[in-house]
Structure 1
Amino acid sequence: MFRPALLLGLLISTAAIAQDAPPAPAPAAPTAAESQARNAELNAVLPPAQAAMKAHVMFLASDAMRGRDAGSPEYDIAANYVASQFYAAGLRPAGDDGSYLQKVPLIKVGPADMGKLSLNGQALTFGQDYLPGVNPASAETTLAAPVVYVGYGVSSPTRDDYAGLDVRGKIVAVVRGAPSGLDSEEAAHFGGLPTKAGIARAKGAVGIIALQTPEVSARMPMAKTVATAQPTSVTWAEADGKGHIIGGGVPTLATLSAAGAEKLFAGSGTSWAKAASALSGKGKFRGLTLKPRLDVAIKTVTTPLPSYNVAGILPGSDPAVAPETVILSAHLDHVGVGTPNKKGDTIYNGAMDNAVGIASLIEEAKRFKAAGKAPRRSILFLAVTAEEKGLVGSDYFANNPTIGKARMVANVNLDMPIITYKFSDVIAFGAVRSSLGDIVKRAATTAGAAFSPDPMPDMALFVRSDHYRFVQQGVPSVFLWPGTSGPGKAAVDAFFANNYHQPSDEVVQSPPIDWESGERFINVNYQIARDIADAAQRPAWNKGDFFGTLYNGYGAK
């Protein structure tokens, strides 16, 4: 599952130089008793459906796959494995050139040097005043323009931080995050820099810079940010070879510390400290054109990191609606090899995140084959790359679908279903936004599971996994999870505390994976996909829904 902290900093890189990590210690050898217990759990006899699911996870989350990092040889092996399973399930190839694989031209993006920033000719200091950003679309970016401060940079029917400001041909200065009072999912949407950069482009700006508030700088001084920041991010290359700016925004040119922001505000009638204080409710926010001209020169280096999405399609049986395609998605990648845990294990196997989701996707396809009856609408089964790097593989497919954009009518996404307990209900994040919600409720009931509302709306998970990339194309979408009723909440909390993005997320973990619950989750997924595909009407956004209206989705207007 994509980490929320990374969402807000998507495509923001720094000039921090990665140091060579010391060799990891050799993993501690398990005792004979530990090995015996592990092998007993691995080799336990299960009913066929449960064994089939476990077999996929055993392969995908094995040490040999080395965490399935997007762009790695091991990821490519995993992609071919999924392609072979799609073939066995009777799906037709829906990738490139008659294959199951869609090549995704991933690229690593990072700053080539420290960059140069100055205000009215006075140079700012790297590491004290600023960190350079990147422009995936250009190796060198040089700009000289006035700066307009727009606070959180929100522009919506209920709030417009650009009101009365002309930013055409100018650089926009924003603060990360979102104002209080917004719906949590809308706040997560507006809080991300890609959204802010997209709004800035729509308003005519040529670049964007992020300002650290004094509170943030106190918690995370710029020197510490330099030492800990990720030196690169990942996006995909357009047909002309230029890096895609996710969200379609202007390039993010730099992040300014609180000290750098004070210099930017000099002579503008207020200090940065006062302006930042107004954001938190201690005063009244006011955007303004700042006095200094900002000169920026940054260089961006890109490195190819080719990878693959895997796509197989089950054609619909009803000629009237067969072109309408329901997309069932799950991400195949995980985070690779990293910091060793206490046992010296460096491989982040990603069993629950998201080998279980991929196994569910494969076995769901087999349910359709076993049913002997094709769905009315077509169903595309999609395993995507680089979710862990910023929903990049799904963004590529959503912008470059192998079936054509007009055919995509719904997306149901499976990301890290936690199945260490006997779940009695299911959750569909985003269900309240479209007719998919009612379909999911009915299908879950048919499959013997209750339906529960989002139990953690403050986390805004609706905008934090691959389905969000389809939402941004106007496609009604939901993100499906086992529910948190009964023992569910404790199990979810335990997983996040002990196994999430850690080497301990393995086939044999504590608490153990409940393969019977895995089979039930597949059955619920199958019923949901079947009901969507066979419904009398295509899925539609609720009239007036924020995301449906924003992205011109079917039914919203």
Structure 2
Amino acid sequence: MTKADLVFTRGPVHTGDPARSRATTLAVTGERITAVGHDEVRGLIGPDTEVVDLTGRLLLPGFQDSHVHAVFGGMELAECDLTETVGVEDYLRLVREYADAHPEREWITGGGWSMESFEGGVPTRRLLDAVVPDRPVCLSNRDHHGAWVNTRALELAGITAATPDPADGRIEREADGTPNGTLQEGAIGMITAILPPSTHQERLAGLLRAQELLHSLGITGWQDALIGTFSGRPDPADAYLAAARSGQLTARVTGALWWDRERGAEQIDELRAARETLSHGRFLARAVKIMQDGVAENFTAALTEPYLDACGCPTGNSGLSFVDPVALRSYVTQLDAADFQVHFHALGDRAVREALDALEAAVAANGRRGNRHHLAHLQVVHPDDLARFAHLGAIANIQPLWAAHEPQMDELTIPFLGPERARRQYPFGSLLRAGATLAAGSDWPVSSPDPIAGLHVAVNRREPGSRDERVFLPEQRLDLTTALAAYTAGSAHVSGRDDTGSLRAGHLADLVVLDRDILTAPAEEIAEARVLRTYVGGSLVYGG
């Protein structure tokens, strides 16, 4: 009998396999799992077998992130990082310190500021002018749908009171029409278009920096939700291709090619070509990302009814549909016929409906081709559309960390949605009960990439460590087994990695070891767990 290269014993082992959900021993030979069970598997231990004694630590399938921007996140780790605070004075101190430490930088870039820190979610150029008056500054907010810039940046971009808002964005203004220093959605492109371009080496370094972080969190694969050029942001494709060719890419990655919303179906041939030229080794560019709307906090998420104003009265604004919904049906039908997976950004209930309508058109024209289309974010879903996910085979791609009470939700979202729509937010439980397949991701660097924190919120509907005792829509909580499946088998399914996501003989040995068994611990302690080891294809990529 061939002996195993690696054996984990004295479990627990959570397999994610309905036929045998719990085991104590697992064997790996080469890149694949060769046996899962109990004492009988120990017969595969030979003199050269590495034995990992779990002694009560938990072995799981490796986590997979179904919606992340790894290269951008990795690059931002080397820039001005504001993510660890919400204090305005702290932001300004960090910007000043970064500028002082990097006198060679033509622009000060980075981000991570929170909308809750500023009145109305809108910071001003004058704040930045006070700490960096002589160089342009451009700082993305945490959701990357807005940017905070100083006067020098506005001057270099030629943005004045006479500059009109772009069709897909908004310039926030002072009373006399002068830009105030906050740019929303497509308006950000007027600044990013003049930023110094990143280099290939910077993008590759960003990818490797991100990969190291993601592996340390137990993540063995992901879907990068933006491959291409959008609003002046660098295209990460060359970094992935270089890392895949050199063997530096240890994760399994699916790339979602960016759909240029200023163009139409003529780009599909270009996307076909990109799918062929960019796919190599562990990187496969077989999805297409269509961003159908914006975000609720800046009133660009597409809603079926108008936003409310501060007094609770309907406004004339129902958000933005970035792609004409009638044209969207044709585009998605053609992409589906070309065997692309469509990865939608659909946050508001109108955007969700428009995406589902497009998938319905594709099914009517093409039949069911099994391309595993998915809708990401799903902040507001109309009850009439819940059952359509299962009917159309549309996967619900959820970002659990957002489903909690926190200032951005309580102060900048709920009052402007109103009570009825606010009760429809992040309906994970309703989607599950309606038969939808769930996949889970982070949208990092928008929010933390830590899947354990995401599991905690999915189960508890409260942020880890929050002093706010309120549970956000408790009927939408998931049980931990279901949440784990979303972060493992569900995300593996989205990316077409059917031999990952659960621990069974023949599957790839993509594994994570936690320091405790979260399945037997109290739910409120999930976030306390830590990753000890991460394996991809049986090779240790984090821990020791």
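Laboratory data are not the source of any read-out in this text; all were calculated from the coordinates shown. Since we're looking at a predicted model, the values are computed, not measured. Cβ atoms are built from the backbone, for glycine too; each structure is taken alone.
General observations
- Origin of the derived value 1.11 (Cα Rg over 2.2 N^0.38 Å, for residues 82-257 alone; candidates 1, 2): 2
- Distance in nm of label points 7 Å out along Cα→Cβ at positions 226 and 298 derived as 1.7 - corresponding label from 1, 2: 1
- Computed 20 for relative contact order in percent (Cα under 8 Å, 6 or more apart) - originating structure among 1, 2: 1
- Read-out mean count of other Cβ atoms within 10 Å over residues 178-185, computed value 23.5, structure in 1, 2: 2
- Which of 1, 2 leads on mean count of other Cβ atoms within 10 Å over residues 58-65, largest value: 2
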